[in-house]
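Derivation of every value follows stated rules applied to the coordinates shown; laboratory data play no part. Since the model is a prediction, treat every value here as computed from it, not as a measurement. Cβ atoms are built from the backbone, for glycine too; each structure is taken alone.
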Structure P
Amino acid sequence: MEIRSYRDLQVWQRAMDLAVVCYELTKQYPKSETYGLASQLQRAAVSVPANIAEGRARQHSREFLQHLSIAYGSLAEVETLTQIAARLKYTPDHQANEILEKTAEIGRMLNGLRNSIKDKK
């Protein structure tokens, strides 16, 4: 399949799904976390597909690699915030594990995409 847009990238599609799951999850957080942990998790989750999209829209592979690196960092932030929420009992273990499985898959996909771009350079 030819990649014409960032929307064609499976990693972007999976990252979009992750962002939606994170938003749904934070609805059950205490109201006191609206501007704290919930907001931070939402921003980190949105940053993953946003940076994939922005990087893909750039003209040079070096810039794309930089944005993929930022997306990977945001993914690590999602994992960390999810683990904090689980420790605070804001997130049930099964939901935290679901998010961690998704982040692991997206991480592997980001690494694969980064390696394929590096190989083409």
Structure Q
Amino acid sequence: MNNTIEYKGYVGSVEFSEEDGIFYGKVMGIRSLISYEGENAHDLLSDFHNAVDDYLEMCQTEGKKPEVAYKGSFNVRISPELHKRLVIYATAHQMSLNRYIEEILESSPAAHYTSISRSGIS
């Protein structure tokens, strides 16, 4: 079983409470709390879809723009010395620090990790 699900561009977690005997989760990567639960995988997925649809409908009704997760920008804290060395290396290779970091991350195994189930829980 995957521990994430996706619907309409929103990625949700999949957890299980042994104590309560239910699956539950929340949409990741946004400040708004969108949570869902179900007694089985089908119910969890259905409640996830309903929760996302309700959130999008609420945003439309209130004239708010829905939050978008994973906009392509995040902060990373590193030592000043490493920051300096990275900038010097990137500049010496005629690229921006952002482009250099993007190249490094693109070549990492995590960039090719596809645990998200497009059709639901598998």
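Comparing distance in nm of label points 7 Å out along Cα→Cβ at positions 14 and 30 across structures P, Q, which is largest?
Answer by largest value of distance in nm of label points 7 Å out along Cα→Cβ at positions 14 and 30: P.
Set P, Q, criterion FRET efficiency 1/(1 + (r/R0)^6) of positions 38 and 78 (r between Cβ atoms, R0 = 30 Å, to 0.05): the highest-scoring structure is P. Of the structures labelled P, Q, one was used to calculate volume of the Cα convex hull per residue in Å³, giving 155. Name it. Among P, Q, the structure yielding 155 for volume of the Cα convex hull per residue in Å³ is Q. A value of -27000 for helix-only ellipticity at 222 nm (-39500 (n - 2.57) for each DSSP H run of 4 or more, over all residues; to 500), calculated from one of P, Q, originates in structure P.
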